[in-house]
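Read-outs throughout are calculated quantities, based only on the coordinates presented, and are distinct from any laboratory measurement. Every value quoted in this text rests on a predicted model; they were computed, and no experiment measured them. Cβ atoms are built from the backbone, for glycine too; each structure is taken alone.
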Structure P
Amino acid sequence: MADSKVVTRGRVIIRTSIIGIVVNILLAGFKMVVGMISGSIAIVLDAVNNLSDALSSVITIIGTALAGKAPDKKHPYGYGRIEYLSAMIISIIVLYAGITSLVESCKSILHPEPAQYGTVTLIIVAVAVVVKLLLGQFFINTGKKVSSESLVASGTDAKFDSIISAATLVAAFIFIFSGLSVEAYLGAIIAIIMIKSALEMLRDTISEILGERIDSAVSTAVKKTIVDVDGVQGAYDLIFSDYGPDRVMASVHIEIPDTFTADKIDEITREIQDRVYMEHNVSIISIGIYSVNTKDEKITEVRNNVRKIVSSFDNVLQMHGFFVDFEKKNIRFDLVIDFVPNKTDVFNNAVKAVKEAYPDFEVYANMDVSYSD
């Protein structure tokens, strides 16, 4: 089932990219001819941008094909992250196009040459505005639907191209009615916007490669699915590992009664893995166990008291995995500490307070990080 989803997603991305290549090559050809005839630097640069968009689509196709390779011994988690590298390359192409456009626009400002706009020229540019706007939105919508950063980046670039074309039209009408040539100045402004957009896309892609916090709605939904399994009393330490848009793996700790047998635990963990994958397309690869006291009523009083103690410290987000062994005189729990510079001090002070409240007990605590909501 997983392979089928990956194949279908790959076909959608490749098909969309091929449409983009064909449309951009046709637009580039028309604009290049029109730009050279009219002497408009803005239209020529627009044609170059269309060629860069076609190149972006080629890179998207190559990246998707490589990312779809089956996992192997060297890369057991697959090649899905190649798509993020593709998006990074596209962002760099957009950045280069923006810088080039800015340089050419500045040259035109310093050494202006009047353009000649005809009716056919204006009609072609107007059609290009509509086509690129629709193509860009098509790419963005499809990219979001199949979680392809490369398509979203290409679509964003295409929408900027439509703005460039629209600006060219505005400049043409200003020149026709007033004789004032402003296309070079508009080109410079748009180039700066392109550079800013490229840097933002590059920043977002690098952030994804580094590893971002999973969306709160996803983590909350996954935890709900887990605790809905009969016998599970809590789900904690949910950690996601993103190996590509369609390859998300996770690990989690669950709380279950201390009376459960190994057979029962095995049944529960398998059910969790099946449900989470079917409902969220997330592979749970590791499930840790927290044992919940059920044999001693005094545990509730101790748990509530310890929770009150640790909660009095700022930046302690949660306590879980709580267990008390009255015979061996030990208390066990985990504390989730917020991302603060002094998190070790916060943890140590909270544990120290628990030890002072229960001097006859050995206190064993682990410091956890808030990996997900």
Structure Q
Amino acid sequence: MMFNNMTSYRALYMRGGTSRALIFNETDLPADRKTWDALFLRALGSPDSYGRQLDGMGGGISSLSKVAIVRSSKHPDADVDYTFAQVSVTEAKVDYKGNCGNISSAIGPFAVMQGLCKVTGDEACVRIFNTNTQKIIHSYFPVKNSQPEFAGKFEIPGVSGTGAPIRLEFQEPGGASTGKLLPTGKICETLQVQGVGPIEVSMVDAANACVFVRAQDVGMTGKEMPIELEQAKDLLKRLDLIRRHASVAMGISKDLEDAKNYIAIPYIGIISAAANENMDFEMRVIASGQPHKALPLTVSLCSSVTAKLPGSLIHEAVQGRRLKEVRIGMPSGILQLDAEVENKNGHWSVRSGSFYRTARPLFQGEVFI
């Protein structure tokens, strides 16, 4: 559609978990993928030197600056393909390197609403192939009259109100970003970080690549709220240096300069001991250079896997307890996840990881570019 020299594209704007995204059916986008970055940047209002994305659909923070593209799948074990794009707020960058667990929860309902797959009965199981990580996700959610049911009594931390539960099962999520659960072969090691010094880390890749550090080792208590971290500019610079060194060590980027091009992964998680008996440990996450208001779901899944690896920083934080379900303290509450981790002949692997989310469509129409 053309309107006063502007072009529009059909899209559905949805909340998935604690994130929001413009979701496109791939058939509604230009066939030339080289045009997508400019389209997504313009649609969300990036780059914005004021950090607000006022001239687009973004919300000025990483969790509200996301795009998803969905199509019917030719994968034998999937119904739809899903590509995730993390759009920078302040820079002209679109990162396709990792996935978003929160937005993943919106993909199954979107696929059914768009007629990309049909469901019967009172529960859907949509099999999703995430093209970013080459991994399969099973999405279970209630349906009524062959359409997703969004109303419900399930509540998740970080979202006011309730909704219908969506259960996501990540199948064999290990090595999603790098091809290996332990990209360097080590559960814990020391990085020599220019400008910071030696720092002990756990670098693990499950659902997304992550680097975990102790809060005390970076001058934090681990209980800080996002607004405090946003004002700690020097701390954020040090954390990004650690993240970039981890990116090189994990084989994600060629060098420290190249690591600047990957705004999404590896995520950096700051770990501290549990504040009370209702949680197993606490975590704060920096996502795309910004303190996350809650927790990215893929990072949470990766941390729950790491908690079950003896010798890791998170296993240390939970005092070596054998956990079935992992409870993570975060700025907006406590998140509970499950991960099946096993060791065969000294080789660690992850069979699956699962958690619950809610989602809701906010509007359907056309976004102007």
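Calculating distance in nm of label points 7 Å out along Cα→Cβ at positions 69 and 285 for structures P, Q picks out Q as the one with the greatest value. Set P, Q, criterion mean count of other Cβ atoms within 10 Å over residues 101-108: the highest-scoring structure is Q.
With semi-axes √(5λ) of the Cα gyration tensor in Å, for residues 109-196 alone coming out at 36, 18, 10, pick the structure among P, Q it was computed from. Corresponding structure: Q. Ranked by Kirkwood radius over Cα pairs in Å, which of P, Q sits at the highest value? That would be structure P. Which of P, Q yields 18 for relative contact order in percent (Cα under 8 Å, 6 or more apart), as computed? Derived from Q, not from the others.
Quick one: helix-only ellipticity at 222 nm (-39500 (n - 2.57) for each DSSP H run of 4 or more, over all residues; to 500) came out at -22500 when computed from one of P, Q, so which one is it? This value belongs to structure P.
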